[in-house]
1. Could you tell me which structure in 1, 2 was used to calculate mean count of other Cβ atoms within 10 Å over residues 39-46 as 14.1?
2. With mean count of other Cβ atoms within 10 Å over residues 47-54 coming out at 17.5, pick the structure among 1, 2 it was computed from.
3. Using the calculated result 39 for relative contact order in percent (Cα under 8 Å, 6 or more apart), pick out the matching structure from 1, 2.
4. The value -15000 for helix-only ellipticity at 222 nm (-39500 (n - 2.57) for each DSSP H run of 4 or more, over all residues; to 500) was derived from one model only; which of 1, 2 is it?
5. Which one of 1, 2 has Cα extents along the principal axes in Å, as calculated from the coordinates, equal to 45, 40, 25?
Structure 1
């Protein structure tokens, strides 16, 4: 997930985020790839679940719970990534690399694993969708 999402995927995620928040008719709310779901759009955890469900339905993919956590962890052993549910310094660095379009100053020094999605931008979700679509294509070929 280190390259920008496909423009069509970004537009799909923007449209689905608008639908999730009932903003489809509100053109005064600007949503871009850099828009933070929780900070800029005031997403709740339920809104995120709704958005992910819409994405799964639209794209025919399954995004399991903890996907962002596992992508951020990468090849780091669990014990090096987090301890007692809090990301280590190395874990925080991995998360920041994964979510490179989130302003670095927004990342708290102590990040609890359950709060990882709160750092996501629209672009990060679009990259996540591309990642799953590409994985599905590889597994079916």
Structure 2
């Protein structure tokens, strides 16, 4: 059975870059995990930011997923100042404020507490440690 790696983090935390490097390190193999950029924790955050509370639905989805697939979840922790700086350099039309990013971080912590599950935090000041941790978790 394939393992599933969910990579969570606020906008501009480096999820896409982290996943690309991780895929490079893993290479191509039949045992390669399914890697997803965002999962139910992100849904929780964005639902709450939009003034909605669908905790029960998200909890049920997470519980069903965990019952059927080996899940490894990591959260890329980055200072909101750095994420905001990265966001400003992107050409996207939609940008969050620094305060929105601060709120996202708080809501991610709330999501982890509320929905449960095992979430491994990776300090993006030291991404190499994060890559090593994920490789160990996927063995």
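1. Of the structures listed, the value fits 1.
2. For mean count of other Cβ atoms within 10 Å over residues 47-54, the value 17.5 is produced by structure 1.
3. The correct label is 1.
4. 1
5. 1
Readers should treat all values here as calculations from the given coordinates under stated rules, not as data from a laboratory. Since we're looking at a predicted model, the values are computed, not measured. Cβ atoms are built from the backbone, for glycine too; each structure is taken alone.
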